[in-house]
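Chemist: Dropping the structures in below, format is structure tokens.
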Structure I
Amino acid sequence: MRAALLAGLIASLCATSLAPAHASDVACAGSADSPAPSAAVPPSLSAASSPAQLIVEAQRGRYDVPRVELAARLAIAGFTASNEYARLRDNAARELAGRPDGAGAVNADELRLADAAIDREIEILNGKAPLPSFAELARSPGRPQIAELTIVYINPLGDPAKAHPWKNIIVHQTEGSPGSARGEAEAQFANPTKRGVTIWVETDGTVYWSVAENLVPTHGEGGDRNDNKYIDNSTTYHQVMKWNSIGVEFAGNFPDVRKPVTAAQTRAMLLLAPFLQERYGIPPQNIYAHNWIDYKDARYCEGCELATVIRKLGYCPSGVAR
């Protein structure tokens, strides 16, 4: 029901006029209790003759599967004594700590948290516990999966209380060719603080989370637009900057920078934005296009179409006054 309502809301927004949405025009039309993307329903359990076969089946048709889920599936199938389970248990512990597979040694506390998470996932997969709510999902560590959104965590998420204190979202578009988002995200992962962003979105709507959420890539450095060309800059001038703004980059407008984002990218951001807002407590008026806060290119307004439609969604995270 919630997914159907969200789909209808997204469809109506995609068809509306996209005149710039000023902060004073933004109202919190939604909340954690309103239509929002919920947890993705895990695929059904199936029998497998070996741990490796079970892992392959669980991953089929999915871009990224939480290691907690894979470990739980092995446990249900009776493969807890296998090398594959031991490896996935360790990587589940890393996942929940916000580290990629194989990154660093795993300590006893991390393994204890992983075991508890695996036990909860076993109950969910067996139908003995409900799927997490959207708000719970948005604040989860690891690789939270959102229904109808394809998201790949090159770097998993940790405890949101330990994340950088993000206050804003800045929407960017890059002069990259279609198909370049994953490569750009992997390059960002290799050099987290280089010029770039935390999240990259491909033309097919696939989202790549590139770096740990406590790191600050270099984007929107100037925050130096003060001409009120697109919005009132009095509250953004030298205020909305890389230090307090998580960046989302949309690839694919090469060679014509005026080429709009794809319908799949728009839909992806309408699902991703409430997730980011809920995770970090960001109200809709704190979503900005690059060109609203920092001059870049006279040929087009970078990020303006997406930022406008996200503001019009009006999602208000729980705990933020409406």
Structure II
Amino acid sequence: MAIAERLLANIETVVHGKREEIRLVLAALACGGHVLFEDVPGTAKTVLARAIAGSIEGAISSRIQCTPDLQPTDATGLSVYNQQLRDFEFRPGPIFANVVLVDEINRAMPKTQSALLEAMAERQVTVDGVTRPLPSPFLVLATENPIEQEGTFPLPEAQLDRFFLKTALGYPDAEQELLIMREQRDGHPLATLVPAITTGELDGLREALHDVYVAEVLERWIVDLVRATRTVEGVEIGASVRGSLALEQTSRAWALLHGRDYVTSDDVEHLFLPVLGHRLVLTPFFLAETRELTRDDALLRIRDRCLEAAPRPRPDWDGQRPPVAERVAGAAGE
């Protein structure tokens, strides 16, 4: 779709060499979901958040730097007494933005993490008994630092489940890093970034998801895959129904961002770990068994077990829409 390609190309003028990772984030944006990054510092997460906001006309970005003393009102806002009006007035916090970067979210206390939960799940915040809607579009990009665990509060499974997907940007390759170094000699490219789409076009992109075709065989396979996470060896708690919904919706967005109006089995398999991996609680025995592996490598084993329990559709099936006559006949048969 032209809108998606224009948005992607505009962001790539600032964030180089991360096309597929940016596509994942845009897929979540198109679905109205949020993204969790587990990444080391200095990998352009803040730049990506600002680039997305800067590419949408009228969008506002903000940043919440999480620390153990961060209070919920520091993120959501609070009511302050106005002596001239002799009344309390609400001053919105940084959560009232279109693209919000929540940096090192696991350094915030559980009380503050739970305050973000309402914003992420319901697109609103409640302060002093008054519920206020958040702007649209609304995207949370949260980060976790995997190399420092002291003074952190691991996210509970309920909040992890609210993130549409989890990914990492990682370091750029040598050529891209050289390009970034040269590009920032005279200033940051964000300073010259101009909007590429309007909020109305973004709404159109979201509407286009409804026209992306998902065959019944793929719908059933998505459900079977998610259900397999609840029964395979090595998983203590599998993905919930939110996992099924997120995998199906993200597959639609992923297909659209690749210029297709239909989902393939490759799309579903590629998105299995970004969408479901962070939703799984692994058994202590499996963690001990794979202690020499990274979590990503351990999750690959879980994915393979799920694929064994719920095999892919036959290999000659490519997911394309059947001819109109076949679709009409199929609907009539139902």
Structure III
Amino acid sequence: MNSYASAVRVGIAGATGYTGVELLRLLSRHPSVHVTAAMGAPGAAPRHVPALKRLWDEPVNGLDLDALADATDAVFLALPEHAAAEIAPSLVERGKRVFDLSGAFRLRDASLRRRWYPKTPDAPQSVVYGLTERNRDLLRDSTLVACAGCYPTAAILALQPLLHAGLLDLSGSPIIIDAKSGVSGAGKTPTERTHFSECHGSLSAYGVFDHRHAAEIEQELRTTVTFVPHLLPIDRGILETIYAMLKPGVDEPAVAAALQAAYADSPFVRLTGSDLPEIKHVAHTNFCDIGWRVNPATRQLVLISCIDNLVKGAAGQAVQNFNVAFGFDERLGLN
């Protein structure tokens, strides 16, 4: 499958953040990867990262684009979107395959990108949206992959097969996505909202009608949604409770059949049916667990979709995209 005779030389930019550390943990055990560069943000001072001990014992220096390009075949960008947008095209021009974990290139509509990612330029035509289960064929020839966001990953995986099969009634109220995420989803830089004393023992909604992941979800599902994210007082994990209406005549076996057909060959999607998933079931894994219940009397469908926001929602999915792009077994380094 893979044409590389030796390990692929891989670099990580943004290696000191939560996602960057998770990337290094996964890639360091990948049997077909040699991690040759681990750098911080542009202008960052060199530092040793205790969490990377025995994985990367050299100092993590600030970003050096020339050194990064010279040392690698593929680069993972775990940087803020403005930094990723600046360096990703340069790396692609130098023949590197780039896996961007920021939102810089996820939105294809220029007006939406200007609204939600105003510091990013126009997206190159070659960008592939990196939700592995939906875009495997495109990933195989990709040079620049915009890895899907964490909230969108859980929502799209649960809903897209049902929309594609025409099972959902969209004539009334929009699909409702009630999403809850652990604090690591907010990144490593502390804010008043993410301080321990602020979030511990609490649960809060944020970004109501004003969260950029809603645009990404609607882009991929091609329908409007009501998306409300919440902050959970846990370190990692996402649980989304999704409410939709089924068309007349659609029953629970039809829902199950559509999901089973969509993910029969997807090693990281686990369908749990009426046994509803929990965050602890997916924490520290690359799995997306999807369960559901149907009320036949009202045609109401409730989907529960769970992922680890740092793995399937970020680093793990990026490695999964890398595996497909380079012709490796999709599960390599993620089992």
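Readers should treat all values here as calculations from the given coordinates under stated rules, not as data from a laboratory. Bear in mind that the values here come from a model prediction, so they are computed numbers and not experimental data. Cβ atoms are built from the backbone, for glycine too; each structure is taken alone.
Chemist: If helix-only ellipticity at 222 nm (-39500 (n - 2.57) for each DSSP H run of 4 or more, over all residues; to 500) comes out at -10500 when worked out from the coordinates, which of I, II, III was used?
Modeler: Source structure for this number: I.
Chemist: For which of the structures I, II, III does the calculation of mean count of other Cβ atoms within 10 Å over residues 130-137 return 13.8?
Modeler: Working through the options, I get structure II.
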